[in-house]
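Okay, got some structures for you below.
Every read-out reported here was derived from the displayed coordinates using simple, explicitly stated rules and does not represent laboratory data. No experiment lies behind these values; they were computed from the predicted model shown. Cβ atoms are built from the backbone, for glycine too; each structure is taken alone.
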Structure I
């Protein structure tokens, strides 16, 4: 099962542009010119990892870091659309 899922992931990634993540069949088609726009958002998890890295400048190969969403279930996110 794991090998099947890994193969499926590889195949699905091959269908996407490595630069923008859009489907190659659409994004690489010259008829798509002018139909894409750039959006921007800050990843709060990445921001926290960056702050943590600045606080721990010494290299410790045993130290592993990751982010965890600690938002309580009773505090829903506000609706958001990238501009």
Structure II
């Protein structure tokens, strides 16, 4: 099974990365964050019509996708520049 680092090392595109990130079975995750951060994030999510979990998933996907895009752009520059 390939993972995130395998995608970084391959010639995968953003669409392939995002598909990889949302596929697979859901698992429970427990994190500890300050109450004010949790409450603010829950309120923010509610204002946008989404759940706290959806906000967290979206944030993680965006972070990984941005890093992926930056790394692939840097690698293209290093290989061709």
Structure III
């Protein structure tokens, strides 16, 4: 009985670790995709686009603290698309 409980706890822990790794990988992919979209919309060389995005994020963090980086990137994309219209 004791061995069964130990095995069950190990399985549960491994499941949580797996889910954490999978979820964090998705966030990284989403963040990279959003960053690429910002670059595409800026139509600047990569280095200049990255500097511009970083400045925008810094400015947004001052106005909207405690948001995720994905939120800041989505806001930049929204603003760029809005300004194009």
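A value of 30 for relative contact order in percent (Cα under 8 Å, 6 or more apart), calculated from one of I, II, III, originates in structure III. Structures I, II, III were compared on distance in nm of label points 7 Å out along Cα→Cβ at positions 9 and 41, and the highest value belongs to III. For which of I, II, III does semi-axes √(5λ) of the Cα gyration tensor in Å, calculated from the coordinates, equal 41, 13, 10? Structure III accounts for this read-out.
Of the structures labelled I, II, III, which one yields 18.9, 50 when Rg and Dmax of the Cα atoms in Å, for residues 25-64 alone is computed from its coordinates? Walk me through the intermediate numbers first.
Working: I: 18.9, 50; II: 10.6, 30; III: 10.9, 28.
Of the options listed, only I reproduces it.
I, II, III: which one has helix-only ellipticity at 222 nm (-39500 (n - 2.57) for each DSSP H run of 4 or more, over all residues; to 500), as calculated, at -23000? Attributed to the structure labelled II.
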